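Chemist: Each structure below is given as structure tokens.
Any read-out appearing in this document is the output of simple, stated calculations on the displayed coordinates, not a laboratory observation. Model, not experiment: these values are computed from the prediction. Cβ atoms are built from the backbone, for glycine too; each structure is taken alone.
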Structure I
Amino acid sequence: MKLLVLNPNSSQHMSKGAKKVLDAHAASLTNTTAEVSIYTAPKTSPASIDDDEGIEASCEAVQADISCRASYLQSFDAILIACFSVNPLVGEISELANKDRTQKAPVTGIFEASVLDAHRRAIAAHSTSASDEKREIPRWGIVTTGKFWEKHLAEGVANYLQVEPDQNPYFAGVFSTGLNAGDFHNIDPDTVEQRLCQAVERLLDVGNVQSIVMGCAGMAGLEDIIRSAIARKYGDKSKDVVIIDGLKSGLTELAAIVEAQK
């Protein structure tokens with residue numbers, strides 16, 4: 001499978017981090033071979049996407065750069081949009097990549113892939129747990145960057161799953177660090193660790209959290225920090241908590257779809 005990972009911000013550092021994670025994950029897949037290519041948006045796109053304006057600016061930059069290169073997009077078997085947001089590029093790139101194409105290339109975003117992964121895990125855990133009516137419902141939540149994303153992503157989860165928040169017992173919410181995407185690898189590591197751990201701990205306080213979604217592509221490679229916060233809060237139970245990276249979830253999902261198309 002030839003996979004294109006489209007980074008809609010202009011940070012080469014973030015693209016390199018994503019490529020490292022995806023190459024390692026691709027090597028672990030047993031049913032397919034994945035060749036990962038990275039597209040990074042031009043410099044007219046923001047280096048860090050932190051709000052609606054950033055999403056819009058990045059989409060415009062990518063569209064202007066790639067809209068006349070449909071043949072480039074059509075050379076890939078699948079495409080992953082590496083921005084953890086409700087992003088118009090998922091639909092727009094899918095339309096462009098699949099124009100006049102018989103074998104459709106699946107396109108998804110790291111937001112959609114990780115939400116689907118976490119929600120499926122929670123449902124599966126609930127269905128296989130004890131039948132006791134008092135059993136705790138398995139929860140999952142998102143740890144993200146700035147305050148803006150709390151509402152944006154919570155609404156995005158509701159719309160994507162077609163379940164209102166008060167009707168979704170599995171989703172624990174969105175918890176922000178107060179950092180932006182670029183901060184994770186550019187500011188004092190102790191500050192990053194402190195802010196990230198605080199957000200994780202607030203999520204864990206909800207109770208019976210079984211999956212934590214990393215709500216930013218810039219968090220790639222920071223699983224150890226998240227794991228340490230889980231261990232401090234949950235002790236021996238921490239080993240049962242899954243940390244979900246949307247890059248990995250997206251690659252796994254797209255590889256399965258492409259394999260099924262054969």
Structure II
Amino acid sequence: GILKDEASALQFFMKAADQGYPDAQRNLGAMYANGRGVTKDDAQAVEWYQKAADQGHALAQCNLGGMYHTVLKDEACALKWYTTSAEQGCDCAQYKLGGMYKNGMAGVKRDMSSAFKWYRKAAEQGHVLAQCNLGVMYRLGLGVPKDEAHAVEWYRKAAGQGDPDAQCNLGVIYQIGFGVGKDEISAAKWYRKAAEQGHANAQYNLGLVYKNGLGVPKNEMYALEWCKKAADQGDADAQCSLGAMYKTGS
């Protein structure tokens with residue numbers, strides 16, 4: 001196989017980029033943005049992303065939107081480039097656009113219908129974070145009528161791709177029986193999957209599951225272990241529960 005050589009990658013991307021090749025320009029922008037094979041340089045990243053974006057390169061347009069959003073703090077330009085990219089079908093830009101409309105920020109009014117629309121477009125392309133967010137939108141009725149079945153459907157898709165937020169949300173849904181039959185064994189399973197990825201809220205919930213014997217055999221040592229993991233990450237509920245466990249010895 002070919003040995004990884006970022007210096008050589010930079011050299012050849014530069015040659016192609018100088019000839020106006022948009023894929024190379026986009027890759028060069030990413031190398032400068034992330035400091036891969038070259039000293040990190042946001043100005044150079046923007047310059048090369050811009051060159052590719054101006055040629056209609058959808059991913060470069062999304063990357064350029066990201067630079068305006070997070071580095072240059074120009075929300076109007078971020079919105080412009082995310083929209084241009086999203087309309088070309090870039091799932092990353094569609095997801096970012098969903099977030100901008102959901103949260104609202106300088107120059108972007110909160111618009112739940114638009115947030116739902118863009119999350120759905122990205123989710124249907126398999127974008128895992130968009131799938132989880134779409135589940136939230138359906139569960140809470142944001143930009144769309146509340147729909148428990150669709151919430152579960154999208155959480156399952158994201159959870160199946162390994163997203164810890166969706167796995168934890170699915171655990172909650174099975175524990176309380178929201179849109180599905182109450183199933184404590186499935187709740188514990190999904191909490192564990194998220195907890196093992198370091199998800200603090202799932203770790204706390206798994207601790208409570210072991211403390212109370214919900215879907216798993218009651219086990220105070222496991223309860224303590226998982227609550228401590230969550231507490232160490234700053235989860236206030238876990239810290240309070242842990243204090244109570246140590247106070248009472250149970």
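Chemist: From which structure (I, II) was relative contact order in percent (Cα under 8 Å, 6 or more apart) calculated, if the value obtained is 7? Write out the running numbers ahead of the final one.
Modeler: Numbers: I: 22; II: 7.
Answer for the origin of the read-out: II.
Chemist: Given a value of 30, 22, 17 for semi-axes √(5λ) of the Cα gyration tensor in Å, calculated from one of I, II, which structure does it belong to? Walk me through the numbers before you get to the answer.
Modeler: Details: I: 30, 22, 17; II: 41, 23, 16.
That value comes from structure I.
Chemist: Work out which structure the value 0.15 belongs to, where FRET efficiency 1/(1 + (r/R0)^6) of positions 7 and 143 (r between Cβ atoms, R0 = 35 Å, to 0.05) was derived from one of I, II. Each step should come with its number before you reach the end.
Modeler: Working: I: 0.95; II: 0.15.
This value belongs to structure II.
Chemist: Follow-up. Here semi-axes √(5λ) of the Cα gyration tensor in Å, for residues 15-166 alone was calculated and came to 31, 16, 13; which of the structures I, II was it taken from? Mind dumping the intermediate values first?
Modeler: Details: I: 31, 21, 15; II: 31, 16, 13.
This figure was derived from II.
Chemist: With mean count of other Cβ atoms within 10 Å over residues 79-86 coming out at 22.2, pick the structure among I, II it was computed from. Don't skip to the answer; put the middle values down first.
Modeler: On the way: I: 27.2; II: 22.2.
This value belongs to structure II.
Chemist: Comparing I, II, where is FRET efficiency 1/(1 + (r/R0)^6) of positions 23 and 223 (r between Cβ atoms, R0 = 30 Å, to 0.05) highest?
Modeler: Top value of FRET efficiency 1/(1 + (r/R0)^6) of positions 23 and 223 (r between Cβ atoms, R0 = 30 Å, to 0.05) goes to structure I.
Chemist: To which of I, II does the computed value 0.55 (FRET efficiency 1/(1 + (r/R0)^6) of positions 47 and 175 (r between Cβ atoms, R0 = 25 Å, to 0.05)) belong? Let's see the in-between values first.
Modeler: Details: I: 0.55; II: 0.00.
For FRET efficiency 1/(1 + (r/R0)^6) of positions 47 and 175 (r between Cβ atoms, R0 = 25 Å, to 0.05), the value 0.55 is produced by structure I.
Chemist: Could you figure out which one of I, II the value -23000 for helix-only ellipticity at 222 nm (-39500 (n - 2.57) for each DSSP H run of 4 or more, over all residues; to 500) was computed from? Spell out each step's value before the answer.
Modeler: Numbers: I: -15000; II: -23000.
Among I, II, the structure yielding -23000 for helix-only ellipticity at 222 nm (-39500 (n - 2.57) for each DSSP H run of 4 or more, over all residues; to 500) is II.
Chemist: Hey, percent of Cα pairs over 14 Å apart, for residues 151-198 alone derived from one of I, II reads 59; which structure?
Modeler: I
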